[in-house]
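What follows is calculated from the coordinates using simple rules that are stated; it is not laboratory data. Note that the structure is a prediction, hence the values are computed from the model and not measured. Cβ atoms are built from the backbone, for glycine too; each structure is taken alone.
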Structure P
Amino acid sequence: MATIRTLAAQLGLSRATVSEALRGLPRVNVKTVARVQAAAEAAGYRSNPLAAALMSQMRRSEGGTFRGVLALVEVEDDGRPGYAKQFPEKVRLAARKRARELGFEAERLAVSSRGVSVKRLDGILKARGIHGIILLPCWGEPHYEQLDWPKYAGIYTDYSIHHPPLNTVCPDHHRNMIEALVRVRAAGYRRPGLVLSKHIDERLHHRWEGAFLVMQSHQAQDRPVVPLRSTGMEVEEAEFRAWFRKHRPDVVICHWTRVIPWMIKEGAKVPETHGFVCLNLLMAEAPCAGIDLQPELIGRRSAEAVIANLQQNEFGVPATSAVLSVAGRWQEGPTLTDDLSRAGNS
């Protein structure tokens, strides 16, 4: 890889002269500037804005200490319901903390339909010399095409993004569902039922539901429980109770603990006769068994990934996007029992 050092040796110039010529400073002879820039282009030299900012800051600072800046970008008005707001907040705080540990500040910048647009955000980032971007989870389809991506290293902290297709760090929904099903089966439950909102299911490309159906196909069941996919943002009591009455699951797996009283109204005793598992414990409104999706770890890994890109001079949209999946952590709770006498009796 071409560097200022190799260009200087090739051209018989000092490194300072090559550096100043690449920046087009007026104190360097015009012909020298042209010669250096032509050699740099031929050699495939590419400047690193992080390194440039570092050197600039070190020249100005008495102590030579540099703290770079990352942007934590969030959409403010994407329709996210209140119960789903804790996850991106925890990702943001953890990313900021990890960035500081690695010598960077990480500042929240918001975009919205009535405030700062994505195009305006691009101008703000350039004006402030910010080149590392962590995009916080969007409730809807994220659109960040208007950012000048060749200038940035970025990552998205949810399952997938298409506009543009960046690398992502997100929960391992498929693995987490399998973990939940293994746990409830070990506890003696034999008829698990899955309840999701259509929006969550489709936003995650059916990864919760897909793992659930695969596990069902590999376990002997005469009458497997058909998942309930609510068309609203949350499941309604009437549709839940009708589904519960018809399919008779002995354990319900979903995001909302509010269904537990509805189970009780249908004659269930939790956890004596029926169990409950929460797919995201941040959304639980009552103590229960479930999955910690580890948003703090997702935030840390996101900060590490973006900083690594900056340090390795890797900018722009990747030719092939990659997904770093973070396994959840199972948490025991009072909505499951380990009474194995239930096994085979459902």
Structure Q
Amino acid sequence: MIKFNILPLNRESELLITDKIDNLTKPKGSLGRLEEIAKQICMIQNTLTPELRSPHNVLFAGDHGILEEGVSVSPKEVTWQQLSHFSKGGAGINFLCEQHGFQLVLVDAGVDYDIPAGHKIIDMKVGRGTRNFLTGPAMANEEMELSIERGAEIVENIHNTTDCNIISFGEMGSGNTSPSAIWMHLFTEIPLEKCIGAGAGLNTTGIRHKHAVLSKAIANYKGKDTTEDKIAWFGGYEMVMALGGMLKAAELGMTIIIDGFIMTSVILAASQLYPTVMDYAIFGHQGDESGHKLMLEAMGVKALLHLDLRLGEGSGAVCAYPIIDSAVRMINSMDSFRSVNVTKYF
């Protein structure tokens, strides 16, 4: 499998960064999370004067075989229909990317539909949807490895051609809260029932059915006790491709904005392979999907926003971008006590 060289952040510069932030014309710590974000981005970029360049939101789409078991109210054809919709504009992620200056990149990771050319959708299709993981692995290990490679390729191309240094990831895939819930359960050991939510709108009966199906799928697991096998057995092509994208972004020293429940489960899985990927992640928002708060807590992280979103597509990550921008503007634009005639008042 492709290897990544993800360096830990340079902690030697932390004292200098902290000193700069603490001597801006404000009470120490008074800008709260902005100070934390600024410090993290300074360490990612190894500079006291960070900058955000060419933000991109990469949206991977794929279908899931587990839909055959009635675990979602969203039919499979919605995946390709929405992907086509994104390409024309007018969807939720479109207006958010336009508002906040993001370039939207659309990728067919494994949609069960032949999307015509000319839609500005990058064809990285690994298969026409995963297989039903109730009865066997969703994808072969070779397909998982190919998905990781293709996700990494997408990010490397963006980085090399646009000088992008901050990136978010979104997804479109009917039923993908099911594999996300299983990854959450397997990689945090949180009880499965606390990992399962309504997804696209299941009622109480639907959630109980979803729990029964996923419980049986886990009981049927015959893979090895390795992260790789668990990723392949239960994952989606779009999820694994995003995983590869996140690992490549971290290797390239890019800041990664994490979206909601599904993308949080993806970086959780990525961190089982490369723990240092977490150094490069800023968690955009805590979504409305049941279990997301628990997963964030298990990972020891806190999201910037809590807007009750459960749209996916990278929407929460893009919404969080202005806060990250404010953190960078703070450290670059505020005067220091040393540079202006203001008495240091703390």
Legend entry - Value 20, calculated as relative contact order in percent (Cα under 8 Å, 6 or more apart), assigned to which of P, Q: P
Inset, instruction - For percent of Cα pairs over 35 Å apart, find whichever of P, Q sits highest and give me its label. - result: P
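Among the shown structures P, Q, from which was the value -14500 of helix-only ellipticity at 222 nm (-39500 (n - 2.57) for each DSSP H run of 4 or more, over all residues; to 500) calculated?
Label of the source structure: Q.
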Legend entry - Comparison of P, Q - label where distance in nm of label points 7 Å out along Cα→Cβ at positions 123 and 139 is highest: P
Inset, instruction - Using distance in nm of label points 7 Å out along Cα→Cβ at positions 131 and 187 as the calculated read-out, with 5.0 as its value, let me know the right label among P, Q. - result: P
Inset, instruction - Compare mean count of other Cβ atoms within 10 Å over residues 147-154 across structures P, Q and report the one with the greatest value. - result: Q
